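Please go over the structures that come below.
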Structure I
Amino acid sequence: MEQDISKLVMNPIRLRIIQYLLIHGSGTPSQIMEEMSDIPPASLYRHIKLLYEADCITVVEEKKIRGTVERTYAMKGCKPCEFSNDSVEHMIQSSLMSLMTSFGKYFSKETADPVRDFLALSTSTLLLTDEEFMVVMEKIGEAIAPYLCSTVEKGRNVRRLTFISSPCEEDESE
């Protein structure tokens, strides 16, 4: 079941829906659509339904509006510690495969232009205490927080930033 959930939430549109609900606490499909106007409504509804059916999100309110029911969704309680090592490994592997697929699609287009599109990859090895590491992560969060709720506008492009924190498992025998 955990592996199925990790595959479910690794979809970029579903990740954006989850991000919206985490930031705002709750939202109706109409509210979510306002910030994600680049996603066709039918597609957005389908992804919300998949998250709901998988028990990732819950209905926190229902209102009758013009003969239909408007639902307000929120994230269900989920603690990262409830995941096993195998499921976390699978989630990371799935995420990395998704990134590789995205890059493959990008570079298969004749219009791919990494300089124009600000394509970047950087790896830094840092020597930090756990407390220093948390400060670095907080600063990264503070830097991107103002842009998490940006709406689609002319000149704005959807961009994906992926931060991966991992221990360095370098071969000590070298």
Structure II
Amino acid sequence: MNGFWRGFDKLLNGLAIFAALIIPFMFVSIVYDVTTRTLRMFQINWVVAITEYALLYATALAAPWLLREKGHVSMEALRTLMPARVTGPIEKAVVVLCAVACAIVTAFAIPITIQNIGVGDMRANFLDRWLLFVPVVICFALCTVQFIRMLVTRESLYKGVSADQEGL
């Protein structure tokens, strides 16, 4: 099982790196688009659509890695005030609910993705609309696996911030 998790971690790391590389691509694209519009030079009319796709991909592909690194916003302040005997079962319930929610989103996104194969995007006619749903499927499927990992390995959902570290 350790080999599976090592491979899973490598996949998450690779997707996070790819997501990070998308950001400078968007920056350069937007600067190019604004510059060519201002100078009334050769313009690429699909930069806005590609940037919108890129925002979705950057967010969705990095989310499972962010979950593994415990970088999501969480209510640790409330947790630190609860007695230890209560926080364990509540955390387990939260992880189960999150895994179920992610699995449901994945289950609904897969048929929508398949349904949109061959359907063009109005904003960029060379792109199919299924490309908008693929990162959603990947994101929520991998987040489901990561939540299951937390259940199996009994890893905490939280970083473990103490009450005196919370606040302003």
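Read-outs throughout are calculated quantities, based only on the coordinates presented, and are distinct from any laboratory measurement. Note that the structure is predicted; figures quoted are calculated from it, not measured. Cβ atoms are built from the backbone, for glycine too; each structure is taken alone.
Among the shown structures I, II, from which was the value 10.1 of mean count of other Cβ atoms within 10 Å over residues 129-136 calculated? The value was obtained from structure I. Across the set I, II, mean projected area of the Cα convex hull in nm², for residues 41-88 alone reaches its highest value in structure II.
Could you figure out which one of I, II the value 20.0, 66 for Rg and Dmax of the Cα atoms in Å was computed from? It was calculated from structure II.
Assuming 33, 15, 7 is semi-axes √(5λ) of the Cα gyration tensor in Å, for residues 57-120 alone as calculated from a single structure, say which of I, II it is. It was calculated from structure II. Suppose helix-only ellipticity at 222 nm (-39500 (n - 2.57) for each DSSP H run of 4 or more, over all residues; to 500) works out to -14500; of I, II, which structure was it derived from? Matching structure: I. For the read-out distance in nm of label points 7 Å out along Cα→Cβ at positions 97 and 145, a value of 2.6 was computed from one structure; give its label from I, II. Derived from II, not from the others.
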